[in-house]
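Some structures to go through are shown next.
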Structure P
Amino acid sequence: MKIAIERIKQQVAQDMEGNEKVSDESIDESIEYHSFQYCEKEGINLSETEKLINIIHNEMLGFGVLQPLFKNDGISEIMVNSGRVFYEKDGRIYKSDISIAEPGEFMKIIRTICRKSGRTVNASSPITDACLDDGTRINIVLNPISVDGHSVTIRKFPDNPITRDELIMAGFVTEEAMHFLEDTFIARYNIFICGGAGTGKTTLLNVLANCSGKAERIITIEDSAELCITSVENLVRLEARTGNAEGGEITIRELIKASLRMRPDRIIVGEVRGGEALDMLQAMNTGHEGSISTGHANSCAELISRLETMVLTGADIPLQAVRKQIINAIDIIVCLGKNHHKRYISQICELISGKNGDAVLNPIYDYNYASHRLQKSGELMNPEKLTRLSYD
């Protein structure tokens with residue numbers, strides 16, 4: 001079998017030699033043609049022929065031994081550490097039986113990823129982030145920057161995004177709290193979602209974004225397009241770009257500024273992590289009510305501190321002015337947590353102004369760690385928007 005695989009791969013490579021632009025379709029056709037030719041000559045039956053085609057396809061067009069993990073819808077993350085393979089499923093990390101013993105084989109997989117994503121990684125540029133057509137995000141770090149060998153981290157996204165009902169069934173949020181979040185979003189409260197890595201920030205963002213009215217014009221801004229909003233027709237999806245041979249860098253900050261000239265009803269930003277925080281706050285403060293974003297923070301209070309730091313970094317603005325911007329811009333903060341592989345909403349707070357102009361958090365829902373359930377702990381101080389709910 002190994003001899004057959006290598007021989008057919010050589011024949012396919014010869015077919016593609018000299019072609020500047022080789023498509024996956026042409027490679028696939030060549031694989032099938034030479035595989036059937038070889039198997040007919042050697043008297044190999046149809047089932048073995050199809051098995052051979054599948055192996056060669058995975059090696060030349062797919063991701064080699066990693067292909068079964070790519071095809072497994074239950075796996076959300078694949079991590080390869082110098083040949084050792086791990087994966088995340090249902091919030092837990094497992095070590096795979098699959099391993100990549102040969103450095104050359106690992107490098108072939110990395111080159112396939114780069115070819116499919118239009119990225120380049122080499123000794124002079126050993127770190128790259130890539131995004132495949134299906135939204136899969138990939139980070140590559142080559143040896144010797146990754147000391148023990150090449151490292152590849154692959155983040156997959158489900159074809160069918162998680163729904164509100166699935167979040168409730170999983171214990172992520174209660175029905176009551178979900179209704180509260182949906183109502184505040186529909187009523188055009190500005191919402192910020194925070195939490196650590198892998199707590200479900202993008203998942204919740206996607207669920208709430210799909211509460212948008214059909215008549216609304218939505219602009220989404222992301223590092224890599226992950227959101228799947230099906231509730232609106234007037235949708236513009238913007239995606240940031242890192243600099244490459246084909247063009248310069250397009251930042252989240254530039255996209256937020258551009259979105260303000262696109263007549264949005266709502267601006268949805270996948271994540272703020274730098275100077276774009278100021279632009280997002282200003283957008284929320286200049287008539288774009290009902291906007292929503294996410295950021296890394298382990299509590300609602302920590303998010304406020306992080307936003308202050310992000311805005312102040314590289315900007316000559318008084319701290320008090322920044323705090324006023326934050327208080328005026330954000331209405332609701334939702335904090336997510338993760339414990340024993342379970343994701344959940346740990347707190348929902350209203351952000352209001354104190355007597356001295358300081359940010360004050362008014363808890364509406366808190367996670368009860370004894371009952372493992374989100375419980376109501378207060379009422380909105382500014383509920384007037386809820387009387388103007390628009391379900392158009």
Structure Q
Amino acid sequence: MKLSVMQENLARGLQVVSRAVSSRSTLPVLANVLLRTEDAGLKLTATNLEIGMTYWVPGRIEADGALTVPARLITDVVNSLAPGERVDLEQDGPASLYLHCGRQKAHLRGIDADEFPVIPSAGERPTTRISQRVLKQALSEVVFAAATDEARPILTGVLTRFEGDRLTLAAADNYRIAVKTIATLAPVEETSLVVPARSYHELERILADTDEPVDLVLAPSKNQILFHLEGVDLVSRLIDGQFPNYQQVLPSSHSTRVVVDREELLKAVRLSALIATTSANVVKLRVDGEAEGVVTIAAAADVGDTEGQVEATIEGEALTVAFNARYLQEALANLDAQQLSLEFTGPLSPGVLKPVGDDGYVHVIMPVRTPS
């Protein structure tokens with residue numbers, strides 16, 4: 001291998017693929033990044049066997065080759081070089097790499113490329129395509145609700161269900177459910193799979209705020225899914241198992257409905273959360289009735305108490321309901337809507353959050369039982 005690339009392009013590529021590098025694997029090669037000349041440039045690949053990421057760095061190739069080097073080390077070395085400068089890379093043997101940049105030189109020892117796992121590429125015909133902007137927003141509104149406890153592995157994933165030209169994403173733990181339905185750019189036969197939430201977190205990082213599409217390729221064996229956008233591939237394994245039927249938990253009616261400004265409600269919840277986190281992490285939401293036109297958010301603990309009011313349009317009965325402060329705050333912070341409707345059927349029934357004017361999203365939070 002012998003080629004030249006620009007420092008900022010190489011640094012960016014290493015930053016992206018390093019997110020997939022394994023930090024706890026017993027296989028030393030998984031702590032490395034694979035460098036391979038391909039398609040008139042340098043192909044960077046990293047994997048932890050759950051996620052694989054590939055990034056193409058444009059460059060000028062003089063000789064082809066491939067090897068792996070420690071991901072953290074090469075990233076730190078390249079970041080220490082001057083931006084805007086050319087970096088020359090030259091392979092010496094199956095696992096030895098020299099870097100030259102101006103008057104700076106470095107020599108890194110790695111592992112033979114043949115020991116690196118094979119990562120699927122996006123050579124197959126896309127299963128469907130989705131606007132990057134649309135998918136990025138959908139992921140931000142859903143993925144945070146997935147469970148982090150490995151006791152139920154299926155809940156650490158996000159249900160991904162294709163139906164014609166619609167894609168539904170659903171995530172849940174034992175206390176909340178987030179569901180978002182978006183349009184795809186090509187119809188797909190009905191199929192359901194569960195993608196690890198971590199894979200979607202990484203995909204969200206690399207998606208751009210653009211209407212340019214991201215291609216989705218479902219492996220014929222249906223054990224992997226690949227996302228391809230210009231210059232970047234992310235491939236993820238899928239989680240085996242049956243995702244719970246979340247639709248049974250979604251309330252179909254309500255006795256109280258409140259419409260509020262999302263930012264104003266979020267400010268009130270954040271204030272109460274400062275007190276709530278010192279105790280049982282509970283905030284109370286009080287709806288006094290249609291005549292009042294306000295929703296009150298309150299918290300109390302040994303260190304003090306808070307109370308804030310938010311203007312609201314209220315329909316139905318008065319009630320007081322308690323929620324976990326973190327769950328309520330995360331739901332409000334991740335939504336992209338000016339106004340929200342909150343629907344309730346009673347103090348011990350799930351609360352439902354919906355963006356006003358968007359029928360494609362619903363978020364359900366279970367209430368907290370309190371002594372009073």
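Values in this text are rule-based calculations from the coordinates and carry no lab data. Small disclaimer: the values here were computed from a predicted structure and weren't measured. Cβ atoms are built from the backbone, for glycine too; each structure is taken alone.
Can you say which of P, Q returns 0.05 when FRET efficiency 1/(1 + (r/R0)^6) of positions 9 and 177 (r between Cβ atoms, R0 = 35 Å, to 0.05) is computed?
Value 0.05 for FRET efficiency 1/(1 + (r/R0)^6) of positions 9 and 177 (r between Cβ atoms, R0 = 35 Å, to 0.05) corresponds to P out of P, Q.
If distance in nm of label points 7 Å out along Cα→Cβ at positions 57 and 113 is computed to be 1.4, which of P, Q is the source?
The read-out was computed on structure Q.
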The value 1.6 for distance in nm of label points 7 Å out along Cα→Cβ at positions 17 and 217, derived from one of P, Q, belongs to structure Q
Quick one: distance in nm of label points 7 Å out along Cα→Cβ at positions 89 and 353 came out at 5.3 when computed from one of P, Q, so which one is it? P
For mean count of other Cβ atoms within 10 Å over residues 41-48, the calculated result is 22.6, so let me know which of P, Q that is. Q
Entry that produces -5500 once helix-only ellipticity at 222 nm (-39500 (n - 2.57) for each DSSP H run of 4 or more, over all residues; to 500) is calculated, selected from P, Q: Q
